[in-house]
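Participant: These are the structures, in C-alpha cells.
What follows is calculated from the coordinates using simple rules that are stated; it is not laboratory data. Just so we're clear, the structure is a prediction, and the values are computed from it rather than from any experiment. Cβ atoms are built from the backbone, for glycine too; each structure is taken alone.
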Structure 1
Amino acid sequence: MFRDPGTFWHVAAGDKMLAAGEVVRQDPFSFTRAAQPWIADQWLAECGMAAVHRLAGWDGLLLLTAALLAGFYAWIATRLLRGGLHPLPTCLLLALAMLIGTPQFHVRPLVCSIVLLGIAFAWLVDVESGVKRPRHLWWLVPLFIVWANVHGGVLGGLGTVALCVAGWCVAQPPSAVQTVQHSRGRLCYIELVLLLLALAATTLINPYGIDLPRGWLETLTMPLPGLIEEHAPLDLAKPLGWATVALAAGYAVVLIGVFPRRPRITWLIPLVWFVLALARCRNASLFAVTVAVVLADVLPHSRVGEWFRRRGMLGAARPAAGWRPAVLPLIVVAAAMAIQIGGVNLPVVGRGWVRFDRDRRPVELLPRLDEIAQSNKDGVRVFNDMNFGGFLIYHQPRMRVFIDDRCALYGTDFLQAYDHARREDPAQIDRWQRRYGFHHALVETGGNFDRHLRSSAAWTILGRTPAATLYQHRLGVSAPVR
C-alpha cells in the first residue's frame, strides 16, 4: 500500500498547504524546477491525507485507505447479491475485480477515483434500468465538484456520463425518460444535455480555475508509458493482463447472451474501459469496477443468466438492506482510528504498525541523509532516481530533489532526457552535476547510474542498501539551495 513514490510527496504537499492556509502555486521541492509554477491538481485529497497523517500517522492513512476499499467492494457485492446472484459467483467475480485492482491499491488519491467512478456509473445504470429517475443524476454535480479537486480521474467519470447521455439521446432513452416524454416532449433530452454541461463546469470549480483541467490534459498527452509502469500498455503476458482478459471474456459472453435483444447503453460502457485498459494498464482497475457494477443489471436479461437460474445461481432481485449493515464496520474503523490517534501500540490496529519495504525504500540511509542535511541549514541539492523523489521530499524537507513523479511539472523534454540517461547514458549525471552543482546522489542499487558512479573516481559511496546507494562527489559538500 506504500509502494507508490507519490504517497510521500502527496502528504508533504498537503502539509505545506495546511500550514500556509492556501494551495501551493510554485514548486517547493525540487532544485531543477524551483519556484516554477506548479498546480497541485490533487490538492483536496493531499490536504486530507496530511490532516490524517498529523492525527494518526501512516497507520491512520493505511486504515482509512483499506477501509475505503473494503467498503467499496462490499457495496459492489451487495449490488450483485440484491440482483439475485448466488454468493459463490458473487465472491468469485469480486475476487477477480479486486485482483485486477490491486496494482492501484496504494495510499494515494487515485483510490478515490476508483470508488467515485463506481458510484457514478451505478447511478447511470440505475437510471437506465428505471430504478432511479433522471433527476437523481443531478446529485452527480456535487460529487463531481469534490472529485475534480481530489483527482484528475474525474475526466474518466465525465467521459462515461457523456457516452451514456449521447447513447440515450441518439439510440434509446432510459425507461425513466420515456415515461416523462409523453407530457414533456423532448425536455428530458435537454435536461440531460444541461446535466452534462453542468458536470463539465465542475472541473472549473477549484482554486486554479482552467489551469487545473489543462494540467490533466497535458499529463494525458505526455509519453509516460516508457517511464512509469502504470501508464504502460496492458501486458498480456503478466498476471494483470491474464486477469483482465479473463474478466473481459466473461463479460463478453454475458453481453453476447443478451442478443438479439438490443443492449442498454450502460451495458456497453465496460467495452470502452477495456480499450482504455489495453492502452494504459492503470485503467484495468476501472474496467473491472464497471463490469462488476453493471453485471447485476445485465445477467437477468442474458442467456448466461438463464443458465445460472436453472442451476439455482440466480434468483429474484431483493430489496436493499439499507444502512444498518454498515454500522458495525464503521464502529470498528472509528475505534481503530481512535486507538491510533491516542498513540496506543497494538498489532494491526494500533500506532506504529506501518513498516516501509526496505527493498524499495532506503530507510537505513536516513541517519546519513540527516547528517548531510544538518551540515547545511540552507538546504542541500541531491540527485536522485525518480522513485526516490517522494521519499526524500517527505523524509528530508531540507533537501531539494532532482526529479520526482510530478510529470506535468517537469515536462516531456526533461522526463525524456532523464529516461534516456538512466537507460542508455548514465554519464549524463556528470554533466548535470556541473550544471546544477549537486554533490550527492541517491540512485537505485544495481541500476545504470549506480554502475557509472561506482566506477567513477569523482564519486565515493556513503551508504548502500538493497534499494538505493548514496554517493558523494569528491569535490565536497552540496551547494546551498538558492
Structure 2
Amino acid sequence: MSTRLCCLLLVIAGAGAYANSLDGPFVFDDVAGIEQNPSIRSLAGSLVPPDQQATAGRPVVNFSFAVNYALHGLDVRGYHLLNIGIHLLAALVLFDIVRLTLSRRPLAERFGAAANPLAFATALLWIVHPIQTECVDYLSLRNESLMALFFLLTLDTAIRAHGASRPGWAMASVLCCGLGMASKEVMVAAPIMVVLYDWAFRSEPPGDVLRRRWRVYLALASTWMILVPLGLGGAKSASVGFALGVSPVEWALLQCRMVLHYLGLCVWPHPLNFDYGQAYAVEFAELAPWVMAMGVVLAGSAILVFRRPRIGFALAWCFVILAPSSSILPLVSEVGAERRMYLPLAGLVALAVVGGYAIIQRSGHRHALAGWVIALSLVAVPLFVLTVRRNAQYAGRVSIWQSAVEAKPDNARAHVNLANALRNDLGDLGGAEQHYRLALELRPGHALAHTNLGSVLAVTGRLDEAVEEFNRALEIDPGLTPARLYLAMAERDRADP
C-alpha cells in the first residue's frame, strides 16, 4: 500500500464515519463556551478567553472558535466540519508516526516491509472507534482533539528531527508543543513522551542519544512555562483544585475505577456515556478491588518500560497522558469523561495491531500480513457503524441526554439536563417534571432542579407548589437569581389570579 493511498482511505473512512454529524446542536458547555461566548466575536479578543468556561486558559482553542464565528457566525455545521478536519489530520499524523517507527532502525528489519499496512490499520481503527465521538461531535471538546493533534505533531516532528542535518524539524516540534500547551493542559505530557520514545526506540546507547538530543528535550520542556500565565487568576478554580470538596485521595480512588472502565470501552465500546456526573466522596473499601487491579496494571506497565521498552512505551503513552486528569488533581465537575481516552487510545491500538502482527508473523505464512490487515479492516466495520449510530444521538439535545440517563440512571445532572431539553426543545412539560423529580430523589439538594421544577409547576398553574419549590431552592442557594425571579413572578400571579 502506498502512503498516498493509505492517507486517502483514512480520509474517506473518517469523513464517512462523521458525515451524519454536521447538524448536531450546541449542547451543555457549548452554550456558554461558544454560543454565548463574547470573546469569539473578534479574533483579537479570542486570545483572552473568559474564565470558568471550557476554553478558559486555552487561547488557541478559543481562537479557532473565533475563526469559525468570523466565517459563518453560529452555524453549527462549520464548527462540526473543523472538528472533523482536526480528527482527520490527527489520524494522518498518527499514521505517519507508526509508519516512521516501523520503517526505521531498530524495527526496520522486522517490520519495514509492513510499515504502511500496519500504520494504516492503526490509524483506521483509531479514527472510526466510537469512543472518539465525544471529542468530534461535542463541539466544546475541540480542546481535546486540537491538543491531541499538536501532541502527535510534536512527536512526529521530533522523530523526523532525529538525525536531521538542519534544525527545522526540531523547531517545528517545539512550536507544536507550545501550541498544544495553549490548547489544553494535558499537553504537559508531550515532552515526557518524546524522551520515552527515544528511550524505547533507540538504535544506539542511551548516553549517545542524550548527548545529541538534550537541547531538543530542554526546548520542549521549556514550553511548560506557557501553562503558568494561562493558569493565573484561577481560570478553572470553580471546577479544578484541592479545595472543592473532594480530596486528592478520594479522587485517585475514583479514577482507578474510571481508568479501568475506559480500558474496557476500548475493547467493548458500549454503553457510551455523555456525562458521568460530578465527583463524590468515597470510602476505600468500596473501591479496593479497582485500586488493586489498577496497581497491578501500572506496576506491570512500569516493568515493561524498562524490560521491554517498545511494548512499555505504548502502555506508558496511555497512562502518562491520562495522568493529568486521572491521578490526584480533582476535576469535581465530572468524575469521568470518555474524551480522556481520545489520545491514549492511539497507543493501545498501535500495540494491538503491531503486537498481533508480530505474533502471527512467526507462523511464516507468506500472506500473514495481508490476512491480518484484512481482519483488522473487518473489525473497523462494526466500529464504523457504532460511530455513525452514536453521531445520531448527538443530533439533538433530547437524544444525547436520554442516552446519558440510560447509561447512568443515578446521575442527577443528566436527569436535569434531559428535563431541560424536553421542556425547551419538545415542549414536553410532563416529561420534564418527571425527570426533575427523579433528579431531586437522587440529589435532594439540587437547587437548580428545584428551580426548574418550580417553573414547570408555575406554567401548569400549580402556583402554590411552584412557590414551595422556589423557596427550597433559595434555602439551598440564597444567591440563585433565577429562583428569586421566578418566586417573585409566581407570588405576583398567585396574588392576582
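Participant: Taking FRET efficiency 1/(1 + (r/R0)^6) of positions 40 and 120 (r between Cβ atoms, R0 = 30 Å, to 0.05) as the criterion, which structure among 1, 2 has the greatest value?
Facilitator: Going through 1, 2 one by one, FRET efficiency 1/(1 + (r/R0)^6) of positions 40 and 120 (r between Cβ atoms, R0 = 30 Å, to 0.05) is largest in 1.
Participant: Then there is this: With mean count of other Cβ atoms within 10 Å over residues 56-63 coming out at 23.9, pick the structure among 1, 2 it was computed from.
Facilitator: Label of the originating structure: 2.
Participant: Tell me which structure, out of 1, 2, gives 19 once relative contact order in percent (Cα under 8 Å, 6 or more apart) is calculated.
Facilitator: On the way: 1: 19; 2: 16.
The correct label is 1.
Participant: Further, regarding this structure: When Rg and Dmax of the Cα atoms in Å is computed for each of 1, 2, which one produces 25.0, 84?
Facilitator: Numbers: 1: 25.0, 84; 2: 24.5, 88.
Going label by label, the one that fits is 1.
Participant: Let me ask another. For distance in nm of label points 7 Å out along Cα→Cβ at positions 88 and 448, which of 1, 2 scores largest?
Facilitator: Comparing 1, 2 by distance in nm of label points 7 Å out along Cα→Cβ at positions 88 and 448, the maximum is at 1.
Participant: From which structure (1, 2) was helix-only ellipticity at 222 nm (-39500 (n - 2.57) for each DSSP H run of 4 or more, over all residues; to 500) calculated, if the value obtained is -22000?
Facilitator: Value -22000 for helix-only ellipticity at 222 nm (-39500 (n - 2.57) for each DSSP H run of 4 or more, over all residues; to 500) corresponds to 2 out of 1, 2.
Participant: If you work out FRET efficiency 1/(1 + (r/R0)^6) of positions 264 and 312 (r between Cβ atoms, R0 = 25 Å, to 0.05) for 1, 2, which one comes out largest?
Facilitator: Largest calculated value belongs to 2.
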